[in-house]
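Each in structure tokens, the structures are laid out below.
Just so it is clear, none of the values below were taken in a lab; they were calculated from the coordinates. Quick caveat, the model's predicted, so the values are computed rather than measured. Cβ atoms are built from the backbone, for glycine too; each structure is taken alone.
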Structure 1
């Protein structure tokens, strides 16, 4: 990460990994920066396996309008996020060959995708990967709770964990577009954190890193 690093120490960097997170509610038991913590962890896992890579400071505010009914959510919206990403990559590309945006929040997807499309049109070498794993629940359920028990167990209020709406997100989208997550889940959880564990979180993180490497064309 960028803390304490000098310009000379990043000279010669070939790949800059930018974690793109969010600040938003994650039910009654997970911290607001959950997506950012996961994005940083995936970026660090990638950096360990990509020669000449450096993890830039995370973007901690994303597009989280669907969570705006809940206290603590801080969203800059999709349009603003796209502009920030475009300007950030343009800047980094003046001294680095390649940039990879490591997205930890589904609500950021449109901005990340559109930014990458614009930047590639301009001739920049930029890629995007998501912190995704097969069979994950949608939000603040077993997947994210397990990840946080592995990455930052002291931040998990496990005694407050409770199940939320378990309906597949694709079936919830019409209601969520109208009224956000609060319209389908009063506690903000889309899934069930029951059965979460740090060991499972460690396995999930490894799978996310492997999936991201595969998307980048790196053998795993």
Structure 2
């Protein structure tokens, strides 16, 4: 019974949302709005569970003095300070929450992506080795695109940036659309498996 009820709800709601998408009318639109409201309510409860989980895990890590337990202190401080700033002053311009976001979150995000650029360059070097004909074409195309996106490329030739844009918009877009078709079919297959109860990993059970 504990598994049948969630599976039945998933089946009913999955079919209902599919039907309302392909049969637009006033009733389906009201149904969609109602479901969206319930999703927001459930998301709020999920947020509470998430905050509770990270709080207790951080406290347990601090008590047991586990590896990097000091970072858990900063995690809890950041959680409390950000919550108080958001609930007390909101997100208006000049508020403490905006100050925290602009002076801490944004620089941290920029730092993370700056470090990520080195890993991407290392991965590109390993992936673009000209061992085959396809890898050679990929290497040449990547070199032209990178060169066309920097000022030195325009200095070499005024047509180089245009050619780089053409590579991105025509051959690259064709490959990207093929990948998106594959991803979409995978999403549809996974969604059907979840709706029909074949895939039960989301509820902590085993697959059939």
Structure 3
């Protein structure tokens, strides 16, 4: 079966190595990733830890060496490859790793066209990686609250639905007791009010 038949979206990650230099990264085998590392013409050295991270992805990692030093040359390359893979898999997630806010105008336009694309300052800021790397209760609560805020008027209205939402958000890695604990913690912090089976929200963005 293809990824689309399984409803699994590929995560395309475009790293602007002129702007952001991760020392290494760890991705998760239960989510398909394709990483493209865009290297400037004057960048001649890459840390061995980063090379190993790329090697571990096998065919799912690729280096793109930029020819020439023209202004925004690397940005144009990222834009080209983003379009190339969008044409191939339009339902995928597209993550641009760069501190260059010049991408934001393009991203705003593409999001208006329902493209699932966002820019992050660091690779570990990608939501699926933050979720997998979250360890403490505070980190999990922050992720849940910010996700619920992003849902706007489509928040779960009942406890059972919220439980399912949290379970899906953490890619079904939490048991029922952990999910119940998180809901109780949301209530303890007065971020939600549970009335029998219904929920009222009093959320403030965290982090």
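One of 1, 2, 3 was used to calculate Cα Rg over 2.2 N^0.38 Å, for residues 77-156 alone, giving 1.30; which? Derived from the structure labelled 1. When distance in nm of label points 7 Å out along Cα→Cβ at positions 13 and 93 is computed for each of 1, 2, 3, the one that comes out at 1.6 is 1. When Cα Rg over 2.2 N^0.38 Å, for residues 37-116 alone is calculated, the result is 1.31; to which of the structures 1, 2, 3 does this value belong? It was calculated from structure 2. For which of the structures 1, 2, 3 does the calculation of Rg/Rh (Cα atoms, Kirkwood Rh) return 1.07? Label of the originating structure: 2.
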